[in-house]
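**Student:** The following blocks contain the structures, represented as structure tokens.
Throughout, read-outs are computed from the coordinates displayed, never taken from laboratory work. All of these numbers come straight from a predicted model, not from anything done at the bench. Cβ atoms are built from the backbone, for glycine too; each structure is taken alone.
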Structure 1
Amino acid sequence: MKRTLSVLVNNRSGVLARVASLFSRRGYNIESIAVGVTDDPEVSRMTIQVIADEATFEQITKQLHKLIDVIKISDITSDERVDRELALIRISADSSNRSDILQVVGIFRAKIVDVAEKSIIVEVTGDEGKIDAFVQLARPYGIIEIVRTGKVSMVRGSK
């Protein structure tokens, strides 16, 4: 089952490496991780997505609590939240298919961020499903390269 953690950590060098090392030492796979500074420059928020059963997930959270720089861990898997991801996708494009690709870009409210002679780079922002759907529609044109940020999440309401 996909589980999502929001982890507040001290904004210090090496913290991300220690968190990633904790996962790799124990053989846990990180499905997605995104890290950024919060409104407090001393604190960063990590959004970590893992696929784990209940027992494994409990072990992950226990091990994270042991790290010195971890301030707070929240399991936001079942909370109402807003999830977003960013993807840059380089698509093979020439004069014969460029207008078709532009239609798909428009439908998804994506942005063209670079145009070259034989390709374009599209920026797509949204939840995982929206990005996956865009990739499926762009695949027939020839995807050259994809870069995805990983999920960032924020719990809805005043929580």
Structure 2
Amino acid sequence: MTLLWIIAGVALLASLLADRRKTLAAIVKGLRIFWSIFPLLCGVLALVSLTLAAVTPEMLRPALSGSGPGPFFAAIGIGSIALIPGFIAYPLAGILRQNGASTPVLAAFITSLMMVGVLTLPVEARFFGWRVALQRNGLALVGTLVVATGMAWVLA
């Protein structure tokens, strides 16, 4: 992360040296865009925080334990709605694996968790429009089904 900050700082400095007026105009434009989406981002963060506080691994165990179509589609549904960061999702998958979740179910859960974003759909639609946001989420859902089904087939 520190490296990214250093690269951004060097790039900003190079831009300022190349054309100070354009760089400052770009910074002002970026800040305007940020402040226009700030309320929506706060709402999404609040929703994510409430979801993380409300949904515990103990609540997910019964829905995702075992194998078959029930837990498989429950994993896709929960993963699509939940907004859990990867550093929490992977240890959670390990806990679910210890409690009987099959590998295809875990693949469906993790893949849908990372690719499909029901809670972030309004933010995505604000930037790209509803049509593109829904298409991207639909394709991500299809990708989730392909990956999870592939895992079931390969590991069967």
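**Student:** Quick check on the output: 14.1 is mean count of other Cβ atoms within 10 Å over residues 17-24, derived from one of 1, 2. Which one produced it?
**Tutor:** For mean count of other Cβ atoms within 10 Å over residues 17-24, the value 14.1 is produced by structure 1.
**Student:** Looking at structures 1, 2, which one was distance in nm of label points 7 Å out along Cα→Cβ at positions 65 and 129 calculated from, given that it came out as 4.8?
**Tutor:** Numbers: 1: 3.4; 2: 4.8.
Corresponding structure: 2.
**Student:** Comparing structures 1, 2 by relative contact order in percent (Cα under 8 Å, 6 or more apart), which one has the largest value?
**Tutor:** Details: 1: 27; 2: 21.
Structure 1 comes out on top.
**Student:** Related question: For structures 1, 2, calculate distance in nm of label points 7 Å out along Cα→Cβ at positions 113 and 145 and state which one comes out highest.
**Tutor:** Largest one: structure 2.
**Student:** Right, something else. If helix-only ellipticity at 222 nm (-39500 (n - 2.57) for each DSSP H run of 4 or more, over all residues; to 500) is computed to be -28500, which of 1, 2 is the source? Display every interim value, and only then the final one.
**Tutor:** Details: 1: -8500; 2: -28500.
The value was obtained from structure 2.
**Student:** When Cα Rg over 2.2 N^0.38 Å, for residues 41-96 alone is compared over structures 1, 2, which one is greatest?
**Tutor:** Going through 1, 2 one by one, Cα Rg over 2.2 N^0.38 Å, for residues 41-96 alone is largest in 1.
**Student:** With Cα Rg over 2.2 N^0.38 Å as the yardstick, tell me which of 1, 2 scores highest. Each step should come with its number before you reach the end.
**Tutor:** Values: 1: 1.23; 2: 1.33.
Evaluating Cα Rg over 2.2 N^0.38 Å on every structure, the highest lands on 2.
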